[in-house]
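Rule-based calculations on the coordinates, nothing more; no lab input. As the structure is a prediction and not an experimental result, all values here were calculated from the model. Cβ atoms are built from the backbone, for glycine too; each structure is taken alone.
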Structure P
Amino acid sequence: MYQISIESTENPNVLKFVAGHTLIEGSLELDRNSDISEIPVVQELFNYPFISRIFITANFIAVAKEDKVEWDVVQQSLKNVIEDQLLAYPRIFLPKKKELYTLYAEMTPNPAVMKFVSNKFLLEGFLEVRSAEEAEDIPLAKTIFEKLDYVKNVFISDNFVALTKSEDVQWHEVMMDARGFIAAYLQAGNPISNIPPLQHENPVEKIINRNYTHDEQKINDILNEYVAPAVENDGGKISLIEYNKESKTAKMLLQGACSGCPSSTATLKNGIEGILKQFLPELVKNVEAVNG
């Protein structure tokens, strides 16, 4: 058993229980409202109703009591508790710090969509939820639809949440509200999704349940290398969904911020179509959009 010595302090209501080894790096000051889930010795000590506060640092535990109890009556019992606990747990366990989520808002090319970027990774892949009915297995999206009545679409990918708003509000009116709500939800440790996300590598397979042909794979490879990173950076997702070999037309599924974006058609024609024509002139003449 660990031997604990008892030392008085200048405060008659505080007694020090000193160990022969270092208990903790740093210090802890705890009351009955503190998180003590990771500190067994403190849990045991607070079973005594007369203890109001506990301070732990270096090699001692200082215990503060209420006036109605005398140390002579209780100090040996407390000493025994501390010795027993230190025998089982020689070091004090620091409470686990909650992950701190910080979010910043970022505009996208679609004025209806705002991207809220987290400093923490949210999920590997992506999820798009277009209504509260679709959100049953995605708690983050479900709560957003319930609490933020101006949200029409939720797109979650990697480290961001992209929200599509209704036309009756402006982002400058609700942006802080949305950012604070999402940050508080994540900070509380609430779940993001109960179902696996779709994967970036080959979302078309999940959408239309088929494999790419040889030509489609060539087009998809160019999209992944030259187009997808920029689109995803703007809070969207683009995937090849159909290819017509006769007309040399590639149809793209647009999701997230890209879906319904006024500039998406221009982006397809001026940017993506040009890239595909440059790299695959024998395969692509036209690009068309299909909003997801």
Structure Q
Amino acid sequence: MATLIKNEISDYLSINVSEDEQLWSSSDSYKYGDERRDGHFIYKYAGEDNSNTEESPSENSLKQKPVWVNIGPTNYFAAIDGETSTQTKNDETLIFEISIKNYDSLALLTIDAIEAVIEMIDLSSDEIVYAETIDLIDDSEIIDDYTYMFNDFVASNAIYRRLPIYSNAKIKVTLNNPGSKAACGRLVSGRSFYMGATGKGVNLGLESYSKKDVNEFGYAKLKHRGAINVDSYEIITKTAKIPMLRRKAKELDAIPILYVMDESKDSNLEHLLNFGYWENFSVLVESKKDNESIISFSLKGIL
């Protein structure tokens, strides 16, 4: 299965964290290094001490020589800011609700939790129409007493679920991580779009953005900056679907999408999810009518 999902969620109905970072004010003066919130993002001041700007930090940060520098989203906004490396966190339990309208997919990426509880409520009847508790601990490497004592218990960091379709519903997600921070790096929900069957030509890669400086004597200085998924797929589809798929690719150009390669509920591959933007869409069209054609599709992840 090869499925695309365009995210439709831009805010929560509710969440158990607050946006309480100190706000920027046009009437205040600031010192170098001061941090203030403007909108859903935090900005650091790099101007002269005891000064300010006429523009808000969000406006000033777009100038050629800004003095307000965007250093990231608020804790509240991190899970819906379009990136996957920033996380919304809360002590032990993170609970949020989102509104959905005819969406059939839910994904949580870069999560820190040992258990997730997903509930879907039909708002027309207030009935729970879907409920699942997911154990995120992967104990597949635990095969005897020795491995139980000495192997690490690894938690899955991604969830994907297909949901029943309701025109007016909400989803409640609870992430539990006792003794530590419960966190979510990216929330995605929307309507799935089926492209075709995944073929054998799948290439899953990583592209590093870390800095590696090696001097003339061979000494290396490494600075970690993260790596992104760079994946390419072979998708087999009916030739008759090609015009529709090309139109869909144009519609989603430069728009973040979630690619789902493995839709099985018990996937041991974390569904091979990649959240990013497509870079290549090309088709080898069969000459015979209604035969299957092969799409070459590549997706570059977003940090």
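Which one of P, Q has helix-only ellipticity at 222 nm (-39500 (n - 2.57) for each DSSP H run of 4 or more, over all residues; to 500), as calculated from the coordinates, equal to -8000?
Values: P: -8000; Q: -1500.
Of the structures listed, the value fits P.
Once relative contact order in percent (Cα under 8 Å, 6 or more apart) is evaluated on every structure in P, Q, the highest one turns out to be Q.
The value 72, 52, 49 for Cα extents along the principal axes in Å was derived from one model only; which of P, Q is it? Could you put the intermediate results ahead of the total?
Numbers: P: 95, 43, 29; Q: 72, 52, 49.
This figure was derived from Q.
A value of 18.1 was derived for mean count of other Cβ atoms within 10 Å over residues 3-10; which structure in P, Q was it taken from? Label of the originating structure: Q.
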